[in-house]
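Given below, in the form of structure tokens, are the structures.
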Structure P
């Protein structure tokens, strides 16, 4: 008597019948399809053992069920992408969903290399320097109005030149008397200290820090004998050949402020009306 050879699930004899091994255990075809075959995501029917099966995003499809959800075209042997988790052919995606290149007005096909900037899209080869017309690709670039320049073209053609070193100024900098400087090139004409972000004044065409201007050019207050620089509480009073800081412009006798009031000069002194009348 020969040994039995039965389906592990239904126990029917497999002699003379097709079967499929699952973990080295034989199953008849009906049992295999019922227990192990996947369900098509599209039609919800079993994908039987002898049917070609496609898998996408952990979902299973009959070959004939894997179709573009817009035009119903078979995607079994076609390039495709997805829109809201549904497969869509390249033609439908380009016509309905893909961005258009602002340079050539053609669709940017899924999977192709592209660049995005300021809400616009370009094919990689269409994003070119306005100067040399070479593709910029992944290199750095500088926008200027509605054009884009590679670094070398921008520095050579568009960027302003530093008034001191004559090299291109591509970012930051200082503007003074309608001219531009690199921050490190804008310094005091006296001590050469950097002036960017610091208070400064000028003598003729040359900028000076407060300390140098005070020691070299500032007039002295007739009251406190220190420099009148124009910085801080910089208002001052001038009379004939003398100048005073506003807080220093006061009566030489009673020290009342004379700002906005009448006064009388008396040799080196200045007197309020009352002190002048008492003399």
Structure Q
């Protein structure tokens, strides 16, 4: 008596019939195999028979002839395609409807290609370059300008102010003097070299000087007290000819009345108020 060879599904004899073995080597007649192990096409909802080419995408299965572009109906069996919502689109249709155009080269940015977006415009990553060095900016910081975009070093070299003393770029802070910019550590006294930022200073021959150096080197001496006249703080002064006085020292040589803001008369080396000048 011969050994039975039956379908694992319907139990009918497989002698003289075509059959298919599954992964566990169980034999199945063609009918049972199609019912139990094949998929339903996501497009036409028909079973995908064992003897036809089956295509799958995103856990969905298709007959070869059913996997088509939603727009132009071109077969996607051997083509690159993109899913947009529920629609499957060939590259050409996706580019026509959804791909961006590079603001630099005007070419279409392919799906999946690296791109950069800024203020409503899109660039290929390789086309978004610094206007200065022409190198791709990529993910680095950049500064927009009317004629393009600049990487930070190029922008600083072209636009950032430079210190009038050392000629290097001023990145932050600094001191402005007579419409010229200086690093704080470069704005120094022309005499002793001390930093002048935040301190009182004055100018002589277009150079800044601290109070001490100006007083020692350039300040005029008061006719009365012989102390230097600096002009700092309350140091107001009066000059007449080649002679100079502190406000507090500018008084009548005879009666000592203050002459600040009033008329006075010179008699030889004396400075006299009106009353004293009329006395014999």
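Given a computed value of 2.3 for distance in nm of label points 7 Å out along Cα→Cβ at positions 64 and 80, which structure among P, Q does it belong to? For distance in nm of label points 7 Å out along Cα→Cβ at positions 64 and 80, the value 2.3 is produced by structure Q. If volume of the Cα convex hull per residue in Å³ computes to 271, which of P, Q did it come from? Of the structures listed, the value fits Q. Taking distance in nm of label points 7 Å out along Cα→Cβ at positions 96 and 200 as the criterion, the top-ranked structure out of P, Q is Q, with the highest value. If we compute distance in nm of label points 7 Å out along Cα→Cβ at positions 224 and 264 for structures P, Q, which one ends up with the highest value? Ranking P, Q on distance in nm of label points 7 Å out along Cα→Cβ at positions 224 and 264, first place is P.
Since every read-out is calculated from the coordinates, none of them should be taken as a lab result. All values derive from a computational prediction rather than experimental measurement. Cβ atoms are built from the backbone, for glycine too; each structure is taken alone.
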